[in-house]
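Bear in mind that the values in this text are calculations on the coordinates, not laboratory data. All of these numbers come straight from a predicted model, not from anything done at the bench. Cβ atoms are built from the backbone, for glycine too; each structure is taken alone.
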Structure P
Amino acid sequence: MNAQLKFRPVSFSWVAIHPNPKGVVQFMGGAFFGTFPTVFYRYFLRNIFEQGYTIVALPFRFSFRHWPIAIGLLKEQDVLTEEIIKIANKLNYQSEVYRNKENYFWIGHSLGCKYITLLEFLSGDEWESILLASDVNTQKQAQQIKSSLQDFGIKKPSIKGQKSLLIAPDISDTQSAIPKPLSSIAKFLDGVGLGVLPTRKQTQDFVDRSDLFNLTALISFSQDAIAGSQNDKDKSEEVQKDSDVLWLIHELKDREFPIVHQEMPGKHLEPIGIKIGNYIVDLNPLDKFIEPVASRYLEPVTIRFLDALDKRQQSK
């Protein structure tokens, strides 16, 4: 049976169901472009689909409160699991793979990576004690998490056994969400408690104190001025401090299973692109804008990382 990429609306997401899936890839992109993932990330998602994965494209939701969005992804996964099984059976597609949550992958680009990171943190048994010990201002966040879990009907949040690929991760907070010329507004919002929560520093503390993140891979780009790159180790202390890529590499290299990482040429919006003939148009006039399909390496590396994470998960 030939696999043809066809996205259909299911719940709050777009789903392309593979007739003979070996796994499910749940994708969330960055701000703006991630609002229309089936358009702006179409070439990237098509390549993954053609390798045998059912694709769930989760539209990006903008908010300064990141916990409810992350927890909402768990509820969406539960709803989609049942709906995809129904649709697959109706189409006479294979459906058994959807019943095992260890067949599910998460891929994030840019800010989408932060939500996946928060889900991984919540999967640990000690998430509440870690959260409360990390900052004097996290009591309200703990209450917000519990309230969101109750609202979504989730007793125990967990993506344990599910693999994560972070592409150009942006662990955003208020300062990065608001343009630098308006940095005074960001400071004001943080000062009155209306800024991004959790903050970048808090998120880093959560990851640092967690014993999870053993099924995590990272793809970075050498000219990424937003998420940073491994090249930042040779730059100023200020640049190093702001580099989420450099921080994640350092933080996760000594886990039980060290982070799988590769850096390739490109800028922050490298995953975005639409195939026109033998070229990829990346819709970014400030970048190369167009490149030959033959010179694009992101998708082969992504497939290789998914296979590597799957083998790692099976060996645990």
Structure Q
Amino acid sequence: MTRLLSPSLLSWLRCFDATARHGSFTRAADDLFVTQGAVSQQVKQLEQWLDKPLLLRTPRSLVLTPEGKWLSVVLRESLQALESTLIELRHTPDERPITMSCSPSFAMGWLTPRLGTFFQKYPQIGLRVQAEFHALDRSRMVNDGLEAAVRFDPGNYPDLHAQEILEEWLVPVASPAFLARNPQLQSPGDLQGSMLLHDFSPWDGAAVHQEWAHWFEQMGVPAPDMGQGGNYNLSMLVQNAACTGQGVALGHSALILDDLAAGRLVPLFGHRVRAQASYFFVCAQSRSDRLAKVEQWLLEQAQVFRSQWQPLLDGLAVAERR
């Protein structure tokens, strides 16, 4: 393998990668800070070494052959993995804060009120939380400078360490004022589409109205027209709308405890449904000691929260359609 990947071959591959990405020898040359002729010549040498054409050269453009497309995909994935590893190795542990990306509603409603206990326990570890919910993979975390993340989603992270820290339960909730105006709400079948409040993006890649559709399916009740009602892009916004009497929200158990305890929200129908997503702590496979401490603290806080939630959860029957 060492003899195969000679310096010359690595140089040819680098020029081919740039050409495939840009679709142009000229733009590839600008990217690599060499001449257009040098890039063209090195790609030609790679084709001669492989004894296969990788590019179809037309007067107006460069087109990848099937072999060129195959090599381009494999090469790009390999270079990205190499770049990510080099960046991780280059950043030695120091006193800089850990940057942790976190789902906004979870950050506001669950994480932030508990952060004081983390800093008390680990005063030597800085932790900087930034709220966002875009999908993550290893390359994106490295490129965005993220050491860790907490995401609410189904948990598909093949190239990262992902630990479920807290499961989620869906509980329909409404304000006392809304229930007083709608005394007919006695069972799930009484819900009208216009009453429903939606988080239309509970996680990156979720279908519109996916959580309400899942809840109705698990309850064994036909869903009403869900094209009506209020639509928001954060669970906390949906929850606040419910608190002000605007409709029925599908509350997340991790976020609604305080509003239930204060009487701002009331659970409906006496059932809970297991969500299709959970809260996951995500970081590189080879996590540092500092990240391991963050993960352990999150798991400890989740266990404390479960003990607080349990009396309320015990009063709600699990609905699961088999």
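A few points about this structure:
- Test item: Cα extents along the principal axes in Å, for residues 7-78 alone calculated as 31, 24, 23, pick one of P, Q: Q
- Among P, Q, which structure scores highest (criterion: distance in nm of label points 7 Å out along Cα→Cβ at positions 135 and 303): P
- Read-out log10 I(q)/I(0) by the Debye sum over Cα atoms at q = 0.11, 0.13 Å⁻¹, computed value -0.81, -0.95, structure in P, Q: Q
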